[in-house]
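Derivation of every value follows stated rules applied to the coordinates shown; laboratory data play no part. Quick caveat, the model's predicted, so the values are computed rather than measured. Cβ atoms are built from the backbone, for glycine too; each structure is taken alone.
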Structure I
Amino acid sequence: MRSISAVWVALLISTSAAAQGEATLPSWNDGPTKRAIVEFVGAVTNEDSPSYVPPEKRIATFDNDGCLWAEKPLYFQLIYSVDQVRQMSDAHPEWATTEPYKSAIAGDLNSLLETGAEGLSKIVVASHANITADEFARSVRKWLAEARHPETGRAYDEMIYQPMLELLAYLRANGFKTFIVSGGGIDFMRVFAEETYGIPPEQVIGSSIEAKFEMRDGIPTIVKLPGGLFVDDKVGKPVGIYQHIGRRPLFAAGNSDGDLAMLQYTTIPRSEMDASRRFGLIVHHTDSEREWAYDRDSHVGRLDKALAEASERGWTVVDMARDWARIFPEKN
């Protein structure tokens, strides 16, 4: 039986954290989801709590597509890749009759999707390889400045979720170090992650291709190559966390089956001695009016196995329609 003092400590932690949550999570509606987040943060950051975790172990990992920013009608990096292939097509006349390039040039996204993972990989490699890292970064910045989402008219880096921006800031204010762990390209996300999310390049983990160093006219240069693809998705995410962070996360957030392994790796105890309290969060797209409603049958961001496992594992599922007072930030 818990002592009276322990009960009061838990109550004080919960009350203090709740007050802080109200001030720092304004776009989250009050309810069990918000309260679960605030209570967890209070428990692991208060030195008087039996669940206290020192700051150096407060690692939080977030998927990007569908978790920090939108992912419909296609993953935004794929839209960027299609746009780049179309711009490059004059130099590659053979693409006009060869899939998957033919569909990309025509803007036929349904036919492009039918080419499968192999076809999509060719589009990504064509637009990402045989270019210097600096040239690629400039290309992404230009695209983000000029391209607009086909349905909302927003810039793609304005298609970010205001509640998740607040959650990132809330965790950092409580001593957490926040990382992106995404199937998206590491070089692509590093261009905007710091300005958009407050996450510096060294805390971005993503899919990658080979690169090499060379001197060009006396200038040290990194060149992106077409081989050696590492996919930081599904079972690749725990591997990426292990290789780049070296600590198991305390908090992990995702939105699809691509995040299932990361949520399992974060929350499932590895032994009877592993008693640390951990938190798994799933963003469930349920708002067809303000965003999109999809899960098990979606061609992007499919959420099936992870949703089924959430109740078994005690993961918190965000119902966007119910839990978020707003979806996107105000337009600049």
Structure II
Amino acid sequence: MKTCSARTVGVLAVVSLLAVSETRLVAAVKPEPSSADVSYGPSALQLLDTYVPPQRGEPCPVLLWFGGIWKPSKSAPDPGRFLREGCAVIAVQTRTMSEAVAEKANPPISYVMTDACRAVQFVRLNAAKWKIDPRRIAVGGSSQGALPALYVACAGDRADPRSADPVERASTSVLCVAAHRSQPSIDPKRMQEWVPGVKWGAPALGCSFEESLKRREELLPVIAKWSPDALLHRGTPPIYFENNWGLTRPEAVGEMDYLVHSPAWALGFQKLAQERGVACYVKYPDHPTETYNDIWDFLIQQMRAPARSPERSSP
């Protein structure tokens, strides 16, 4: 019986390790987008990347995932996870509050929220080209990116049937919304009630956080128009919040980082949702949710449910 030499064994071991490493690397590699930097509006920053499953019979559901609102960015939460389930993913970049401030938009947050709606309308208008089901559009985002997703879901249908722009005539209604480590309000008073000590959102309302708190009564019409918690209404689709920290700040996490990403935001929002008859789930360590294992399970179950026509709703 022949035996391997020590050198041969060593070579085989190295080859085996390389094979394992390569397998892990391939598994971790993000899929290439089906189409990249697709323009959905006149601004150079209004861009999206699409990740569409291979050829299939029926149109597929799609998740629009929003990037940052302070600096331009596109991100998609592991497109492969959704592609394997027959769901498309679209990473959306919007104009930011930096551009809004530079261009004296009033209020600055209007750029981000308007772009989020337009992205949904653009995808719905082009659904047939990408073989996407226009009745099964979900939205989501992580941290700052969850704010425009929540706005789209809570604001009701923003379609303008009289617009000369065909994109603006399309519905903005969505199936559900996923908010990961999110801040679901730009109301400075409500922020402080939900998460005492937090300061977040400036210059969403066109001024510093401290000034917005002093001028809140004056700014209430703006808050009512642009803040998801103010727009939340009975027709809002199901919402799922997930946070990776519990109600106690981990020692290794800075205080302001924790306050900005605390699950207390989600619990405050959930209370409002329950008062308005809206399904709202909140998950964080030691606080699981019924029906859904996590935010990704929620999205996939919602997106793969039997298709239904989007309901036009108004707050």
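Summary table below
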{"read-out": "Which entry (I, II) yields the derived value 16 for relative contact order in percent (Cα under 8 Å, 6 or more apart)", "value": "II"}
{"read-out": "Label whose coordinates, when distance in nm of label points 7 Å out along Cα→Cβ at positions 206 and 270 is calculated, return 2.8 (choices I, II)", "value": "I"}
{"read-out": "Origin of the derived value 2.9 (distance in nm of label points 7 Å out along Cα→Cβ at positions 198 and 294; candidates I, II)", "value": "I"}
{"read-out": "Among I, II, structure where mean count of other Cβ atoms within 10 Å over residues 158-165 as derived comes to 20.1", "value": "I"}
{"read-out": "Rg and Dmax of the Cα atoms in Å, for residues 46-85 alone from the coordinates reads 12.1, 39; which among I, II", "value": "II"}
{"read-out": "Test item: mean projected area of the Cα convex hull in nm² calculated as 19.0, pick one of I, II", "value": "I"}
{"read-out": "Structure responsible for -11000, with helix-only ellipticity at 222 nm (-39500 (n - 2.57) for each DSSP H run of 4 or more, over all residues; to 500) calculated and labels I, II on offer", "value": "II"}
{"read-out": "Structure with the greatest value (metric FRET efficiency 1/(1 + (r/R0)^6) of positions 110 and 254 (r between Cβ atoms, R0 = 25 Å, to 0.05), set I, II)", "value": "I"}
{"read-out": "When distance in nm of label points 7 Å out along Cα→Cβ at positions 174 and 222 is computed for each of I, II, the largest belongs to", "value": "I"}
